[in-house]
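The following blocks contain the structures, represented as structure tokens.
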Structure I
Amino acid sequence: MTVLYSVDLLCVGIACYDLIFEVPHHPHADEKITAKAFVQCGGGTAANAAVAAARLGHSVAYGGYLGNDLYGARHVAEFKAEGVNTQMIARGDVATSISSIIVKPNGHRTIVNYKEPLTLDPGYVDLDQWQAKAVLFDGHHLDLSQKIMDWARDRRIPTIIDADRSHAGSLALANQVDYLVASERFAREVTGKEDFHAAAQDLLDLAPNVVITLGERGLVWCTHTGGGDFPAFPVNAVDTTGAGDAFHGAFAAGVAAGYEWDHLLAYASATGALCTTVTGARVGMPRKTELALFLDKVMRNA
């Protein structure tokens, strides 16, 4: 087969549509409040990571599902506007997943997600038509993800997982990837440890490169040759929605680009930090020039 699609990064997993409400305080029981602001845009961990990487100037494709409905159409249009390759998206009559996101004044958020049962047959993808320099998974659409994982490993393509929660998909893929990038929740649930340096050491049993993201507390990392911390960049955070997705998209794109470890962590951390400065995951994701200016300013002030 002739390769038709060649990208730096392939992001595989969930896409949804976000309805984001900025509120003056956390709603109390039986309270009706008025939102200060409202944003609607595409969302989902793998989908957001794809947009984050595309905005940073990398060629990206998204593999997953969107419904033949209003929100699916809007999401596909957003992907195309951002330059994300949509040829690996399956469409169908199952509704697009929807998330209602409540953002509080401190930037923290509450998310309510709705998705209908869906079994995505991976047979719709002809991988002989594809090339990629790295693949990012979020653990969703496991049958599709496993097919692409096997393809990537056969071709020695670096693989990364955004391990946000310890569900069946993330657990099935975590011991197959080259880079396990875990939330503190995943690390705690899998290892049972509150000391994240010790947790990262334990997670080396699953993957040769481990990162545990800790939000405004930075991150902990560990490999078979060493480990350490990386602090978060100080920013005025107004909405943490999508910051982790932005981090993972930048991290995976940096792996595809062959960045050295310290540059990789700074690149991903700065992308995640800048995402928190604007309400709405997609809205806040920085572009290449914005990120470069931010990192240059940080280095000059160091």
Structure II
Amino acid sequence: MDRSFNNRYTLERRAVTWLFLAPWLITLLLFWAYPLLYSLYLSFTEYRTLSGQITWIGLDNYSRLLGDNVFWKALANTSIFVVGTIPFTTIFAIALAVMLNRNIAWKGFYRSAYFIPSVTALVVLSLIFTNLYAQDGYINSLLSLIGIPYPQDGWLLNTGTALPAIMAMDVWIATGYYTVLFLAALQTIPKELYEASEIDGASRRQQFFSITLPGLRPMLLFVIVLNTIRSFQVFTEVYVMTKGGPLNATTTLVYEVYQNAFDHSNLMGYASAIAYVTFIVILGVSLVQIWLLGKNNSKGSRPED
């Protein structure tokens, strides 16, 4: 009797567990798994949403990518964006976190101030920076006062400055968010390590490289991988500020997906192929980062003989 009661109780617990998980599982299947698999299917088809016509074409969409100059330009622009923003964002975030971790006046205010851009709507910030980068914007007005050369037609209408301008804005926006993450990691480092190093006569620079930086390695791995994924998916800034121009100078992979899916005769199949190539690139880069930084973490955490 006890055995049957235990079995029934176990079944009831499992049923209740699945009942509570059901809303999340249904949402996951409908809005993540199904679109993911369906877009994979579409990447092997020619699908025009306006007519609803779907034609199986195999690997034609993927082979078309090899000769698509706009795709390669988008890949190059996205790679430049990733490589050009992540080091600055990471360095600035660590520097700010170290400063905010000290006992300074108005520390809470500074933490909130640096974090505000990260929680402000990206469309709003993009519109603000569009005005700042304009031909008669504040940046050009300031540069003209101090005699520094600037793009006469505006920063976003110049092929040489449009992408760097968006990258600079992204660094400013993202730094505060990662500062909070690094600040949380700094507060987990035992203070006794710093006290012992001070007794041994270590300078702040020596403390940073021997205590702070090794203590930040797990968070550093998380931040770099997270920032890489986010940077590869840059879209809103490009859509609002430049529409991929001038002359595809700011076209990114995700914006190219959008254009082919909704602007270029609704080539949803080709857009799905670009999306999956983007997914593979992000996955590959992230795995390499995890392998490299994870290996360094394991070496750094190995106790000395």
Once distance in nm of label points 7 Å out along Cα→Cβ at positions 41 and 217 is calculated for all of I, II, which comes out largest? II
Among I, II, structure where helix-only ellipticity at 222 nm (-39500 (n - 2.57) for each DSSP H run of 4 or more, over all residues; to 500) as derived comes to -11000: I
Identify the structure, out of I, II, from whose coordinates relative contact order in percent (Cα under 8 Å, 6 or more apart) was calculated to give 19. I
From I, II, which structure was Cα Rg over 2.2 N^0.38 Å = 1.29 calculated on? II
Determine which structure produced the value 0.35 for FRET efficiency 1/(1 + (r/R0)^6) of positions 57 and 121 (r between Cβ atoms, R0 = 30 Å, to 0.05), calculated from the coordinates; the candidates are I, II. I
Distance in nm of label points 7 Å out along Cα→Cβ at positions 33 and 201 derived as 6.4 - corresponding label from I, II: II
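Laboratory data are not the source of any read-out in this text; all were calculated from the coordinates shown. Computed from a predicted structure; not experimentally measured. Cβ atoms are built from the backbone, for glycine too; each structure is taken alone.
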